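There are structures below to look over.
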Structure I
């Protein structure tokens, strides 16, 4: 970080941006073993970042995180001390792609390999994948067999969706739902998802913890709430979750 600052200090160009992806890895739960060692390094690094930003107005910091804890937890541990970035970030929840953007992404990526998606077929991907960029791309790759099929119609999309559900245990989408979605959710979020699968009235008959969990799930893009009713945004995730819960 300091060499970057020194280079900036000599030339005095426009302010620069530091982008840190998956910052959660440097901000682990305080209950985890060895978390203090990681948090100590986090504090050292961000003290420098914040000092440079405040003293010289020379940089902007953009961090990507699964949860907003980095911005909301102040006292970390008695030995580590306070979070230097407490309430320093402006939080923006990205969610998933819209139906229109999902369709555009699928068709534009297909064009890179001369693959043509019928409009209704590309639109149907949103129904199954809920606009999750990576899941949509997994699905598209399966639909075109890694690029060997050059025309994708609705019949092909429906066939692939059915096959994905049958092979969740060993395909990329099922593994992603297990390892990168379900494994990262809290117990309360698991419970809320289960209630939504059962078509329960999660809005009016739930605890404060579950209300907070529902808000998180909506921000993640996994759940949509309209007219006081909540549902999952992706048909494939709904199918995977029902299999997981035995519903």
Structure II
């Protein structure tokens, strides 16, 4: 919607810290007029789509396969999948005051999801973390946002840095840019680590991140190939 688009545009124009931007997005409640990010929850109504989108867009983690099985070469299990789904289990909807309005809110209760293969009931669980014990009145999405934007989160900052690197260089340090996993390592892991650490230390400042990348010697290399790097698609020897 226009309100959602305007919110994103205004957030970028004002250089809203990325951690705050994502917190507002993930935990959005209310109706569009007062809180435009709720448009996403009005549009994406399926819990599985919600968890998969949030994991992939903001952390570069593709959980789709874990819905049905635990791949022998990957980290995430079905319990990881449904523990993450539990964060979205108390989202509820009701009509707003104006015709056509819909209010997104937290329905008080115990957040949980069930693994259909084992029948196990899972409470909200951060990926790679421990199950959370949340009171019924707390929206589990706020706890999810807290974990996502925490400085110790191993995925969050790297994902945004890698996405920006892809924007400026045509290919991410991890490629595809939204598929961060052990079996798909970065071409330059130390560079990704250092850029992510800088991003966090500077308050998740997206404009500063752009400056860091664009002022780099790598970005300022000539785009014209020579005899030595004509076929180079790996080492960023030209841009």
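Nothing in this text is a laboratory measurement; each read-out follows from the coordinates by a stated rule. In this text the structure is predicted, and so the values were computed from the model without any measurement. Cβ atoms are built from the backbone, for glycine too; each structure is taken alone.
Work out which structure the value 16.4 belongs to, where Kirkwood radius over Cα pairs in Å, for residues 116-227 alone was derived from one of I, II. Please list the in-between numbers first.
Values: I: 15.6; II: 16.4.
Derived from the structure labelled II.
As an exercise: relative contact order in percent (Cα under 8 Å, 6 or more apart), calculated from one structure in I, II, equals 18. Which structure is it? Spell out each step's value before the answer.
Numbers: I: 14; II: 18.
Derived from the structure labelled II.
Using mean count of other Cβ atoms within 10 Å over residues 108-115 for the comparison, can you identify which of I, II gives the largest number?
On the way: I: 13.2; II: 16.6.
The structure with the largest value is II.
Taking 36 as the value of percent of Cα pairs over 21 Å apart, for residues 84-155 alone derived from one of the structures shown (I, II), identify that structure. Before the final figure, lay out each step's value.
Working: I: 29; II: 36.
Derived from II, not from the others.
Something else about it: Taking FRET efficiency 1/(1 + (r/R0)^6) of positions 36 and 68 (r between Cβ atoms, R0 = 30 Å, to 0.05) for each of I, II, which is largest?
Values: I: 0.90; II: 0.30.
With respect to FRET efficiency 1/(1 + (r/R0)^6) of positions 36 and 68 (r between Cβ atoms, R0 = 30 Å, to 0.05), the highest-scoring structure among I, II is I.
Oh, and also: Supply the structure label, taken from I, II, corresponding to FRET efficiency 1/(1 + (r/R0)^6) of positions 20 and 212 (r between Cβ atoms, R0 = 25 Å, to 0.05) with the calculated value 0.45. Could you put the intermediate results ahead of the total?
Working: I: 0.45; II: 0.80.
Among I, II, the structure yielding 0.45 for FRET efficiency 1/(1 + (r/R0)^6) of positions 20 and 212 (r between Cβ atoms, R0 = 25 Å, to 0.05) is I.
Quick check on the output: -11500 is helix-only ellipticity at 222 nm (-39500 (n - 2.57) for each DSSP H run of 4 or more, over all residues; to 500), derived from one of I, II. Which one produced it?
Numbers: I: -15500; II: -11500.
Considering all the candidates, the number was obtained from II.
If semi-axes √(5λ) of the Cα gyration tensor in Å is computed to be 38, 26, 16, which of I, II is the source? Don't skip to the answer; put the middle values down first.
Working: I: 38, 26, 16; II: 35, 23, 15.
The correct label is I.
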